[in-house]
1. Give the label, chosen from I, II, of the structure having the highest value of Kirkwood radius over Cα pairs in Å.
2. For structures I, II, calculate relative contact order in percent (Cα under 8 Å, 6 or more apart) and state which one comes out highest.
3. Hey, mean count of other Cβ atoms within 10 Å over residues 49-56 derived from one of I, II reads 21.1; which structure?
4. Of the structures I, II, report the one carrying the highest value of mean count of other Cβ atoms within 10 Å over residues 65-72.
5. Identify which of structures I, II gives the largest calculated value of distance in nm of label points 7 Å out along Cα→Cβ at positions 73 and 169.
Structure I
Amino acid sequence: SSNDDEKDAREFAEKIGIDFRVFNIEKFISPFREIYNDRKILGNIKARIRMVVLYSIANKENALVIGASNKSELLTGYFTKYGDGASDLMPIGDLYKTQVKLLARKVGLPEKVINKVPTAGLWPGQRDEDELGIDYFTLDKVLYGIELLMDDLRISEETGVNLETVNRIRKMVEISRHKRVLIYIPKVSIRTVGLDFRE
């Protein structure tokens with residue numbers, strides 16, 4: 001994470017009275033830099049190593065890992081499978097990004113935090129909206145239409161978002177489904193984990 005992000009996180013943790021620790025994971029990532037020269041692959045490795053560290057701490061302290069993914073990210077697959085998409089609890093997982101900002105204002109988070117450019121911090125200059133190819137306000141309108149089971153033409157007409165963009169977002173939702181479900185297990189018995197056994 002950037003120094004600014006770390007500083008903001010530290011200030012917020014102090015304000016609400018929670019423990020704050022920093023772990024440098026570069027020594028775990030650097031061997032992969034010798035193998036891969038693709039920043040997306042390295043970014044996913046970084047997200048997974050972060051989660052390994054978080055789960056190691058949780059295991060040691062008999063705690064749970066809380067995730068920060070929101071509904072916009074989860075529906076579009078904009079997270080790393082077994083990385084930032086892994087957690088025991090996602091308190092904002094059923095809120096769109098625009099709703100998260102509204103909630104943040106309602107509970108009194110600092111404006112400088114609310115207005116930060118959304119980024120996973122996986123490489124310098126990375127921005128969510130650049131990678132998604134759309135701003136969250138527009139994305140969330142389309143995703144809400146999909147949630148309401150509207151067809152693409154109606155979503156386009158009701159939101160003013162062009163049909164091609166609506167089609168692209170629906171495709172993102174469809175092709176990322178594998179990220180949102182438990183591991184696929186072929187059904188060969190009477191009751192199968194993930195299909196018949198749903199916890």
Structure II
Amino acid sequence: MIRGKYMRIVCLGDSLTYGYGVKRASVWTALASRAMTGYEIINKGISGDTAGGMLSRFDTDVAGNRADMAFVMGGSNDIFFSGSVPEAKSNMAALVFRSLHHGIRPIVGVPLPVYEPGLAKVWETYASGEAVKRRLEEYRKWLLQFGGSFGVPVVDFWECVPADSDGLDAFYLDGIHPSEEGHGRMAALWAEHITKLTK
């Protein structure tokens with residue numbers, strides 16, 4: 001059990017935050033909430049949302065909940081559906097600066113990479129191929145650089161993705177979304193970062 005001072009953290013995102021395909025109790029935000037005392041963790045993920053959609057609901061979902069910290073992670077759907085890395089970048093930057101404007105400490109999340117061998121057929125049109133892989137890698141690199149430039153903490157979920165195929169098969173539900181095991185790994189990494197930031 002990780003103990004900290006009382007802090008309300010709103011996690012704003014898409015299906016990777018919402019927890020597509022797994023039980024509510026198994027989502028990484030719920031797992032982290034049970035492992036961390038002194039933190040109220042509010043999940044404001046919406047499956048299919050874009051970084052622009054997240055920006056449009058920031059005032060209601062984050063500022064409206066009087067968050068102390070805002071964990072923002074999105075952009076994958078921008079890349080999948082429109083191929084637009086620049087749009088994802090600009091909206092994520094705007095989310096960070098909107099947080100600061102409201103006096104809320106921002107934290108940026110790096111979305112998971114695609115595991116193409118495990119990709120469900122429904123996602124093949126949008127998430128397969130070298131072009132998508134390159135865009136996600138470019139986006140990850142930019143998020144890390146952006147965080148470093150502006151002193152914004154970044155939780156890089158690529159760090160908890162297994163390197164071997166057996167591990168990847170267990171980590172992913174459909175090549176994009178994490179399984180319950182994947183959510184467990186994400187929760188552990190996220191909780192570690194948050195507790196270091198709030199000591």
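1. Details: I: 19.0; II: 16.7.
Going through I, II one by one, Kirkwood radius over Cα pairs in Å peaks for structure I.
2. Values: I: 16; II: 23.
If we compare relative contact order in percent (Cα under 8 Å, 6 or more apart) over I, II, the biggest value is for II.
3. It traces back to II.
4. Numbers: I: 18.6; II: 21.5.
Comparing I, II by mean count of other Cβ atoms within 10 Å over residues 65-72, the maximum is at II.
5. On the way: I: 1.9; II: 2.5.
If we compare distance in nm of label points 7 Å out along Cα→Cβ at positions 73 and 169 over I, II, the biggest value is for II.
Throughout, read-outs are computed from the coordinates displayed, never taken from laboratory work. No experiment lies behind these values; they were computed from the predicted model shown. Cβ atoms are built from the backbone, for glycine too; each structure is taken alone.
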